[in-house]
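See the structures that follow.
No value in this document is a laboratory result; all are computed from the given coordinates. Everything quoted here is computed from the prediction, not taken from an experiment.
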Structure I
Amino acid sequence: MNSSVLLALSDDTLKATGLSRQKIAYARALSEFEQQGRLDLTLLDGMDDEACTRHLCEIKGVGRWTAQMFLMFCLRRPDVWPVDDIGVQRGISRQFFEGEPIGPKEALQFGEKLKPWRTVAAWYLWRSLDPAVVDY
């Protein structure tokens with residue numbers, strides 16, 4: 001599906017696919033951003049992680065976490081560290097701090113020693129919480 005197709009669909013059609021009203025609004029905002037020429041996915045590949053994140057966060061409904069997931073799973077960037085991700089925090093807590101809760105600040109510090117492979121570390125931390133096989 002491309003932005004033109006999505007914008008042509010009615011809200012009812014999109015709701016029938018399981019999207020909430022808010023997700024429909026965000027999908028439309030993303031599509032409009034692309035239609036206006038403000039989003040060129042081919043250019044994102046050439047941007048550094050921070051520039052790409054800032055650019056994506058200009059889109060209504062796209063926050064830092066969403067941008068980081070895009071970097072990790074779509075652009076396959078090796079060193080993205082989503083410190084606000086509760087799964088990353090819990091994984092670090094369980095694997096390295098005997099279950100003592102940690103927050104973003106501690107996750108950021110912990111991640112320093114994992115450079116330049118923090119994306120891989122995040123994936124293993126997520127898997128440590130839910131070891132079920134995932135087919136990406």
Structure II
Amino acid sequence: MKVAILMSGGIDSTVSALLLREQGYEVTGLTMVHLEREAGEKAARIANELKIEHKVVDLREAFQSAVADYFCTEYEQGHTPNPCVKCNEEIKFGLLLKAALDLGADKVASGHYARIDYDDKSQCYRLMKGLDPRKDQSYFL
């Protein structure tokens with residue numbers, strides 16, 4: 001089974017990639033570049049050390065138009081925008097998920113501290129808060 005791991009170059013996604021690889025998954029690191037191109041270099045070095053494939057997805061233009069421009073426009077109009085909501089909807093669970101699927105990934109993982117649960121009634125997975133509320137990162141997803 002092929003898993004795309006969203007790699008930032010930080011410890012959480014690195015350990016997640018390592019654990020997935022050790023469990024026998026075919027792991028591909030996927031790094032989103034949304035501000036500076038160099039952002040993917042650390043993740044690429046780590047992927048090389050882990051001996052996993054790594055791809056950089058350049059989403060700078062999409063991030064600018066979908067998130068940054070939205071934030072500025074809303075703020076100028078006196079609103080209090082939440083850029084994370086737009087980024088999650090259009091970038092992480094939109095374009096980045098599409099990139100993972102285009103690579104042939106069966107699953108997508110990240111190093112975020114959160115849980116997933118399968119709801120039999122709706123036959124859908126649900127994103128759940130982490131067990132430790134002090135560490136929960138479900139909000140960022």
Structure III
Amino acid sequence: MSENKTQPTEASVAKFLDGISDSKKQEDTQTIVEIMERVSGYPAKMWGESLIGFGQYTYTYKSGRTGEWSLVGVSPRARNISIYIMPGFDNYQDLMQQLGKFKVGRSCLYINKLQDVDVQVLETLIERSVNDMKTKYKIA
């Protein structure tokens with residue numbers, strides 16, 4: 001059975017954040033990390049080289065293959081900041097309509113800068129997704 005390429009590491013979150021060259025992106029990512037720590041109740045942990053995750057859950061595919069992933073996470077990318085909302089967005093349309101300027105993938109919310117979104121709505125979105133994940137999965 002193959003493992004996910006992105007695994008939790010012992011790398012320093014603070015050092016990673018300090019290494020973000022764009023000062024505004026660094027500040028925005030730090031703010032999101034603080035929100036995620038507070039809302040999830042889990043400390044920030046590096047997953048791979050560029051994802052900061054919080055908590056951990058085990059999922060199982062229909063094939064029986066299992067994997068581990070963070071409960072919620074954030075990753076500053078070259079073009080944007082990726083926010084991992086693991087349940088996806090179908091159950092959060094009320095919040096999505098209030099959030100502001102963003103794009104979405106299956107479980108990723110892409111923002112250019114924190115100023116583009118309503119931070120309180122973002123915090124509520126993160127909190128609801130974390131609670132939904134805690135209900136659905138056994139969280140480590």
From which structure (I, II, III) was helix-only ellipticity at 222 nm (-39500 (n - 2.57) for each DSSP H run of 4 or more, over all residues; to 500) calculated, if the value obtained is -16500? I
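Thinking only about Rg/Rh (Cα atoms, Kirkwood Rh), which of I, II, III has the largest value? Intermediate results must be reported in sequence, preceding the final value.
Numbers: I: 1.03; II: 0.99; III: 0.95.
Structure I comes out on top.
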